[in-house]
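Visitor: Okay, got some structures for you below.
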Structure P
Amino acid sequence: MAHLFFDLDRTLWHHEGNHKMFFKELHAELGWNSLGTSAQFAQCYLAINDRLWDHIQDHNLGVEYVRARRFALLFGEMGVAQGSPKNLRELVKDCESRLKKRLPDLGQGYDGAEEALKELSRGGHRLHLITNGVSEPQDRKVAALGFSQFFTVRMTSDRAGSYKPSAGIFTAALREAGAQPQESWMIGDSLLRDVLGGQAVGMRTAWFNAQDAIAPDAQAIPDLEFRDWRTFPDLLNRAIRQ
């Protein structure tokens, strides 16, 4: 038996796919057809959002830093008419409100992930989450995927007071799970935040290098790499036995 700690965004919850669905709805509701496609809006937003999240994770800032800036930057890059500063603030507030209400309840995941979690749970492993994010929307994402029953500990950066790859969030999750690093695995899509972060506290690591993954964010050597969730349980169990 091992303690398995999973990342959420881009590992179980399809970050790009769910944002594309959200922006398809927002694009139609706000009539942005003349400014670009919904896919172009989503692509621009995701790039901005990733840059802002990198900044707050590197400097241990709160998520309000991101929320106050991402839509204003998007409107500037996509040529959305902003009018007065007051109108801009109101439009940013409206879009953030729509995102908060809708995005976490979208449930596109990855093929085979649910079956993999079921198999690992039946095999006696203890399953947990370690995710950079705020507890309430992250819990809603887990529920939207239909995965709420799988995880014993859900450690978020707002609960831990630190972001991956800092040791604090990993040690908080290990402590709450009653797990030792040497019996634990960190599974995620980020070489920097999941693999190097987990290795720094003594965990073994598995890198989810999805077919549609974004470019690697660091150089690291995980204990195993996989591209398809349907192959993961067998790969993991073999690695544990070695």
Structure Q
Amino acid sequence: MAGKPKLYYFDGRGKMESIRWLLAAAGVEFEEEILETREQFEKLLQSGVLLFQQVPMVEIDGMKMVQTRAILNYIAAKYNLYGKDLKERALIDMYVGGTDDLMGFILIFPFLSADDKEKQRAFIVQKATSRYFPAYEKVLKDHGQDFLVGNSFSWADVHLLEAILMVEEKKSDVLSGFPRLQAFKRRISSIPTIKKFLEPGSQRKPVPDDKYVETVRRVLHMYHDIKAN
């Protein structure tokens, strides 16, 4: 029997969090190797397992996978969260691409200066409410089902819920004008594996704090400034 997937990353969200979400949604237990020192990262680099000299890395099914999208594609396909045919997969990819774009604006947020954080917060909310959430509201209206693609739970649903919760951390009432997304959030949050992941004590990571930012900068030697969008 194959062992649990093992995730190599920092003790924070970053690019690994969507992988944690998808494994949790599939009901898959996983282990984590938390990177805290430059020496740990150097050891991984010297071993040759980081193909592009980057994390995230996930050990799964005898593979040492890098590149976030490749890892997510594999997990979604392995655990039947990637649609029933090529057309459904194309839609899932399209919707995940949209939420990826939105989440990218949030990914840089912890690394910004205080002034830039306020600008970025407004930018995130503006993009969410004028571009991304209207699109998903329309998808749900036109599709007329409980889920974004077909009539079954998929990676697209997981990713959208993750994005919604991230934006709500920036503005708690951001869904006030989107009734279908409000219902979607309640529906997907009540799926047993998701409900468990949202409970205290799960492997879901909290909002990134200063300690997380300092660790990432130190381990990756990331000393350059990051600017708001």
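Visitor: Out of P, Q, which one gives -0.36, -0.43, -0.93, -1.13 for log10 I(q)/I(0) by the Debye sum over Cα atoms at q = 0.10, 0.11, 0.18, 0.22 Å⁻¹, for residues 58-161 alone as computed from the coordinates?
Guide: This value belongs to structure Q.
Visitor: In terms of relative contact order in percent (Cα under 8 Å, 6 or more apart), which of structures P, Q is highest?
Guide: Q
Visitor: For which of the structures P, Q does the calculation of distance in nm of label points 7 Å out along Cα→Cβ at positions 34 and 122 return 3.7?
Guide: Clearly, the read-out refers to Q.
Visitor: If you rank structures P, Q by FRET efficiency 1/(1 + (r/R0)^6) of positions 146 and 178 (r between Cβ atoms, R0 = 25 Å, to 0.05), which sits at the top with the largest value?
Guide: Q
Visitor: Out of P, Q, which one gives 28, 24, 15 for semi-axes √(5λ) of the Cα gyration tensor in Å as computed from the coordinates?
Guide: The structure behind it is Q.
Quick note: the coordinates plus some simple rules give every number you see, no bench work behind them. Small disclaimer: the values here were computed from a predicted structure and weren't measured. Cβ atoms are built from the backbone, for glycine too; each structure is taken alone.
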